[in-house]
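Values in this text are rule-based calculations from the coordinates and carry no lab data. Keep in mind that this is a model prediction, so the values were computed, not measured. Cβ atoms are built from the backbone, for glycine too; each structure is taken alone.
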Structure P
Amino acid sequence: MKLTVIIPVYNEASTVYELLARVIAVPVAKEILIVDDGSDQATKDILRGVVAYENVSLFTHPQNRGKGAGIRTALDHATGDVVIIQDADLEYFPEDYMALLDAYQTHNTQAVYGVRDLSGRSPLMRYGNQLLTLITNVLFGARLHDMETCYKLVDRQVMQSLELTSRRFEIETEISAKLLLRRIHPVEVPIRYEHRDEGKKLTPLDGLPALATLLKYRLGLPEETDIKPIENAILATAAITALTTFGLLLRRLFRRR
């Protein structure tokens, strides 16, 4: 079985060399597809050196287009039996590929998700991730424990057939939504995870487009639908709910007096 490892990279000079060395060292037949998503010169210099390795290919975006765009660029060139997405920092452990591949073969499934222990994350990020996973489960009848995990091991033909369109971090949500709509329920296995704060690009604000993406696909909206109006509707609904709740609390307070 051949594994395609997709690595979108943006300004990761401090971690990408070690990460790539660990990916290369994993004892499995593989191809490594790196997408330089408009990185700084230090990162570019490192990436130019690693393409000398066998089965490593480098694709370049002149300007930063987002994680989703990087994944889509690499997917066009994937030839492995299965695909996995690898962030370019050191939060995830490439050594866990073997456990994911073992689950893929043992369970005869089309998708395997690596489940992180997020107890070390800030409460906002941890509970935000849990909320998005809960909403995913409710909307799609799933039983996932970590919908936003980067480690999504998916049959390559299935992954390419999803025809992904997201540009940024909501790509994770789009993959999950489209798999679940096809009744492909990923097998889950625990993985190691060591979060970082320095240089972290994902923020709590990225939860809004992720939620909008879930609603877009659950509602069956056309693929070309812009999620921005959905985001605005979510914010408006949240504001109205908050104001209504505040008004009710004030009424109760004044009635007591």
Structure Q
Amino acid sequence: MIGLLGKKVGMTQLFDKDGRAIAVTVLRVGPCCVTQIRTETKDGYTAVQLGFEPAKAKHLNKAKVGHLIKSGNTLLRFIREIRTKEIENLEVGSELRVNNFEEGDVVDIVGVTIGKGFQGVVKRHGHKGGEKAHGTKMGREPGSIGSSAFPSRVIKGLKLPGQMGNVQQTTQNLKVMKIDADNDLLLVEGSVPGHDGTYLIIRNALKKGKPKKWKVVKSVSAAARASVSPDEASGSASEASM
């Protein structure tokens, strides 16, 4: 399984050969930098840690600044791990771009849904609600949530009002409709979680995806990573604390 990090840009539409409009979501995917590689011998599992979108030190905590400087990468805002066994041609500092995917690929996209605040049962769970006639007291209320004599408690598992949205969600089996490698854009059929600007994880589909290998654009040598001086590291850390 391979994957990249990206950001939701918005939605538009494409037309197929028969003239039918297809709703697509535009994603800005990559460039992503490899910030760490997890191995079975050292960490107990294999994974690759990626970073996306440059950031200033003042917008990151000291732990993240130190980790990125140690790996020899520029400061990056969005960092996530992708579990994969394909780590042979990867090294810390490698750059990965949207060309790891192709038109026709099937992907899973992980993001955080739009938060809608505290909502009632009609909006949150789709309850019908009571009659809107004179004399009724139901309206949009949830109704009975238990009995008084036995068991004298609220029954577990009831659909009640509460926080709606703002949870991690994976949308599976989205088809890649078009790739614009020059602008790092990926167009997928359908919608993805979150509002415009939401950070996303785009992975090769678990159920319908085909095995793929990483395509590394360029790699940073160990000498280049080691060239980051302690003065630069302390300067970036001091900026983060301001």
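Give the label, chosen from P, Q, of the structure having the highest value of percent of Cα pairs over 21 Å apart, for residues 65-136 alone.
When percent of Cα pairs over 21 Å apart, for residues 65-136 alone is calculated for P, Q, structure Q comes out on top.
Starting from the value 19: which structure in P, Q was relative contact order in percent (Cα under 8 Å, 6 or more apart) calculated from?
This value belongs to structure P.
With mean projected area of the Cα convex hull in nm², for residues 49-104 alone computed per structure, which member of P, Q shows the largest figure?
Structure P gives the largest value of mean projected area of the Cα convex hull in nm², for residues 49-104 alone among P, Q.
If Cα extents along the principal axes in Å is calculated from each of P, Q, which structure is the one that comes out at 79, 54, 36?
Among P, Q, the structure yielding 79, 54, 36 for Cα extents along the principal axes in Å is Q.
Quick check on the output: -14000 is helix-only ellipticity at 222 nm (-39500 (n - 2.57) for each DSSP H run of 4 or more, over all residues; to 500), derived from one of P, Q. Which one produced it?
Working through the options, I get structure P.
Thinking of P, Q, which structure, once Rg/Rh (Cα atoms, Kirkwood Rh), for residues 17-88 alone is computed, gives back 0.93?
Among P, Q, the structure yielding 0.93 for Rg/Rh (Cα atoms, Kirkwood Rh), for residues 17-88 alone is P.
If you rank structures P, Q by distance in nm of label points 7 Å out along Cα→Cβ at positions 57 and 161, which sits at the top with the largest value?
Top value of distance in nm of label points 7 Å out along Cα→Cβ at positions 57 and 161, among P, Q, belongs to structure Q.
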